[in-house]
Each structure stands twice: as C-alpha cells, then as structure tokens.
1. Using distance in nm of label points 7 Å out along Cα→Cβ at positions 72 and 112, single out the structure from 1, 2 with the greatest value.
2. Among 1, 2, considering only mean projected area of the Cα convex hull in nm², which has the greatest calculated value?
3. Quick one: helix-only ellipticity at 222 nm (-39500 (n - 2.57) for each DSSP H run of 4 or more, over all residues; to 500) came out at -6500 when computed from one of 1, 2, so which one is it?
4. Given a value of 38 for relative contact order in percent (Cα under 8 Å, 6 or more apart), point me to the structure among 1, 2 it was derived from.
Structure 1
C-alpha cells in the first residue's frame, strides 16, 4: 500500500504514463504533475480560486495544469469507484470551469485528438486535430472505446450539466 492509497491519492498508471509526454510537442497547453497535489495544496488552490475560505478540496485530485496555472483534476463524485472512474474537470486561471471527460479513459482519447483541458472547457469547437495528441497512452491504458474529443466532451457536459454552476456558486 502506498502512502496515499487510503485517501484516494494513489496516482493511476495512465496519469503516470502521461508524465512522459511532451505536450508542447503536440501543441497542447498542458503539463502533468508527477503525482496528485497534496490535500493542503488542493484546498488552498480551491479557496484561492473561489475566494471562499470555507471550502476544502477533498473532492478533487489535481494532476496537471495549463500554462496560465489552470488546474486539471479528477472530481471524486462517484462513490465506490476509484480515481480512474471519476470525471476529469478543469478550473482555469481566468474563470474557465467545466467537465472535460466522464472518466480518465475518455480523457486519454480527448488528449489523443490534440485537445487539452482548457480548450475542452473554453470552446464549443475545441480545435480537434485527430491523431495530433499522445495516442499511444490512450491505446495502452484506455478502457473505453475510442471516441472523438467533441463526443467525449459533449457526453461529459450532458452527464454533469450543473458542475460549472455548482462550483461558481461556491465563489465569494
């Protein structure tokens, strides 16, 4: 058992594999952390993002960022499922907020289409570049059938339509 397994902070193998990807080489504005950010970091980040000192980051596992400091995270909303079964969300430095994919596997397919988290939540047409992303990681680790980024993003938005409103309601 690793030091974080008890609190859901064990880094999934798929995320670890993404750590070796040169996203800039794929023209994706994204960078992986080597592990989930700590509970203290996540709470401080969410408090800064919302301006609300009463919130904590317990339902998020932050694993990456874009160039402006926006954070990509797993949102622990599905009881009984491990980290890989949770939706991927993004909270940007300029107030962008949304669900990127319904699970980690689907997130891998979004990246494989050359779409990063900030583009997924910021644009209705995120500029899909099929085959332009790190498809090898998706092919190796994805447990869901390949779907295009637009379909994955639309499905995640439909499954969790109130995510952005719920997070924005925490803002002071």
Structure 2
C-alpha cells in the first residue's frame, strides 16, 4: 500500500461518503470540454495497464501531498477536501504531469526541440498518439532545456473506484 492525495469538490466527497460508499471521477468535473477525448485516452491506458480497472471515470491523484496554501487547486472560493488515500500500487497509473499536457493539447510528446521539429517536418516514424505513451515512462531521460530538470518533475496518477476504507484522512479547505 502506498499513500496518495486527491483534491475533490466538497459536494462530490459528501456524495461519495453519504450516498454510494466510494469515490469515482465524474465527467461533469472535467474543467474544459476539449479534454473529454484526452480523458477517454487515459481510460484506455488504464484498461491496458491496470489489472483491476473496470472503466470508471479516473480519480486524479498526486504522489506528493499538495500544498493548499497555493492557488490552482480549484476555482477560488470553492469548498474542497484534500484526501489522503492508501492504495495498492497495481491499482494506480502514474504519469508525468507536464508531459500529460501533450495529450491534453493534442500535440506530439517530444523529448527535445529537435525531435519536435523533426516530427513537424514529418521525418519521424512515431505517431503523435504513440508519443503520448512516454508520459508513463518515468525513467525516460529528461533534457532540462526542453522539459525541465528531473528534480522539478511533478508526477500525477489515476485510479478507478476508491472505496471509503482506503481514505485515511480528510481535510477541508476553501480554494484560493
């Protein structure tokens, strides 16, 4: 078992707690409509890589405890909760947060500017969609001038259904 953290809307948390007894992602909370296809791609990856995944909408997790003193966790003034969750690692799919934005932006996930240029010129064999698989290779070399230093890398994760007995701590906040 490993600890992860998730930030959830208070209403979503209360629904899970009082009505259904588990937490799942909800497509209504995808912040930008253009991201639906990216979430569907992630669900396909979850089906392929997680043995116990059953097709639920992903619940997003952090590998490091989010610092709630900073903005960007939710719309300002929103009541949210930070959940501490313990899950078996085989139920969690970890990815590079910055590289995930290649999927969100429907762009090639390049390692270097040179590779990006070669892709744009049609000189690479790898497809854009195949490049997205790189977000899961956490051992892939990073080129600081293009993708930042390794020590600054941020990793996120997804899982399917989270049962309440996996939630070890609930902390309430108002988003800044």
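What follows is calculated from the coordinates using simple rules that are stated; it is not laboratory data. Keep in mind that this is a model prediction, so the values were computed, not measured. Cβ atoms are built from the backbone, for glycine too; each structure is taken alone.
1. 2
2. If we compare mean projected area of the Cα convex hull in nm² over 1, 2, the biggest value is for 2.
3. 2
4. Traced to structure 2.
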